[in-house]
1. Given structures I, II, which gives the highest value for distance in nm of label points 7 Å out along Cα→Cβ at positions 121 and 273?
2. Thinking of I, II, which structure, once helix-only ellipticity at 222 nm (-39500 (n - 2.57) for each DSSP H run of 4 or more, over all residues; to 500) is computed, gives back -22500?
3. As an exercise: relative contact order in percent (Cα under 8 Å, 6 or more apart), calculated from one structure in I, II, equals 15. Which structure is it?
4. Among the shown structures I, II, from which was the value 21.3 of Kirkwood radius over Cα pairs in Å calculated?
Structure I
Amino acid sequence: MKLIHKVSLFVAVASTLLASSCNKKNKVIWKTDDKVKVVATTTMVTDLVKQIGGDKVEVYGLMDEGVDPHSYEGKPTDTIATKTADLVVYSGLHLEHKLADMLEKMDKSVAATTEMDKKSLITPEEELSQYADPHVWGDPQLWAKAVKPVVEALSKTDATNADYYKKRGDVYLVELNRLYVWSKKRLTEIPDEHRVLVTSHDAFMYFSRAYGLEVKAIDGLAPDDKAGPKKVKDLIQFIKDRKLKMIFSEHAVNAKSVKSIAQDAGVAISEKELFSDATGISGEMETVNGETYDLGTYIGMQKHNVNAIVGGLK
């Protein structure tokens, strides 16, 4: 009886310590008890949830600034956060390559791109893939379609504050439309003969379609999808034939290929890197033409790109 009692006591203590350990880990991840706990994947999705959720949600972003979502490698805390979250929001269209299957099977997850009409998506001709180009945030009008799924998911998770999420979603839709109008007007400053955007990797197709720019990329949809010798040679000749004066590298993407091509083509590289698969650092401010914006937000990232492109091609 004494042995049984000791074993039972040990199990009870061990269970208590394990629960305490888990609680401590949760406390490290989640700072509040009264807010909806949301895990978001990319920095653009994280910002989207924050814009709609406001002070009613606590958001845990899986991917930090500069992280390539195509080849993201998780951390131990990410697993705990995902398991204990009330809601998981991801971009979709197989952007989160290694996480895609898991995210799609979760009952508490929603893809921000779920309301986007297939006709509005771009399927790369060179890609032998069943998935469309996932870089939909390049077009603010298309990214606006991501608002509804997030509003509905938050409202379902937290019905008490459904009106709050709806109002904030409506306000953000207005801001996204203003961004599109502003961007379109700003980009008209680039002469027709200079409206060619050459970048590190193929992440600006939606951007180019929205604003009427021709776009050429060195690498494919993912930064690790490297261009072959023929594509590099053709791009160098294209730059020379079109007499381009500037090409662009991307933030957090190795600029080695861009530098090599720029040297061979005799063209300059913009001093301002473009944001493609992630925003900048939250709280890092930039001021251009008297306007200040946060590079850690989707709107700030887009304004930075537009200003950089106009400044380089004008």
Structure II
Amino acid sequence: MKKIFTIIILTFFLFYILGFPEESVRAASLGLNLWYEKMLPTLLPFSILSHILIHSGILDRFAQIIHRFLKHVFPISSAGIYPLTAGLLFGFPMGSKITSELVLSGKMSREEGQRLFCICNNISPVFIGSFILNESLRRPEFRFASYLILYVPPLVLYMFWNRHKQFHVPPENLKKTASMNFQLIDAGIMNGFETLAKLGGYIILFAILAQMTTLLPISSPIVKCILIGFTEITNGIAYTARQNLEFRLAYPFMMAYTAFGGLSGFAQTASMVKDTGFSMLPYLKIKLLGTALSFGLALLLVQF
């Protein structure tokens, strides 16, 4: 069944590209511009630096110090502090990538990695504040409230899910480090470019898929907004903004797209963690629950 479904999707892709070449090229160009202008300059340096920091062990001691205090309120090991922080501050999909690297390097248990990557894969505050609130909605005063709406639900879900867990890293695994040299830097550079190349491919494919949904015979602009937004969030947010919906509708929809991350985000995340063998089902469940909570909180905010 899965193979048949894949063949059907690929066939639709092929016929769309052949039947609508101008629209396909336009969508691919938009996806490529997003990758080149937004993701490459912001995520590539951070991806390179993360690889070096993880494999050199520079952050290990600092993370252990923070963990002494954080472990009393949040179920996480010292190794999990970095991907959790990076996932919140630097944006999708760095949280899942760093978690995967930590598991593969032996600095984090597979069980913790399986649970942690479900909540440390979030859209960056820069994207929320600039693209969503300033450019699309022109309501920058909702910045702080939006951060709470998007970041608090997954953290609460994680704490509830792991309330009886205690994660730790064996001391011998914390010593698995490499010396700081040009070989490590070269490996970090190649790892960063490989990661960003994969992300670029997924962004282009799902930008075309999002464009395909605009051709569906659906008269309701709200339904189209939802379909596009949950396919690829950047196109979905831009399309929703062009529909001139009331703010009380547009804002909750955009918060929902952002909380979920889109099917494009799901595919990118699966690519980042494929070597660890993580199950994507818990990730999907947490994302759907977080999306519902964020949507509900955004509705309450605009109503009251």
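1. Working: I: 2.9; II: 0.5.
Biggest value here belongs to I.
2. On the way: I: -14000; II: -22500.
Answer by label: II.
3. Numbers: I: 15; II: 24.
Going through each structure in turn, the value belongs to I.
4. Working: I: 21.3; II: 20.3.
Traced to structure I.
Read-outs throughout are calculated quantities, based only on the coordinates presented, and are distinct from any laboratory measurement. Note that the structure is predicted; figures quoted are calculated from it, not measured. Cβ atoms are built from the backbone, for glycine too; each structure is taken alone.
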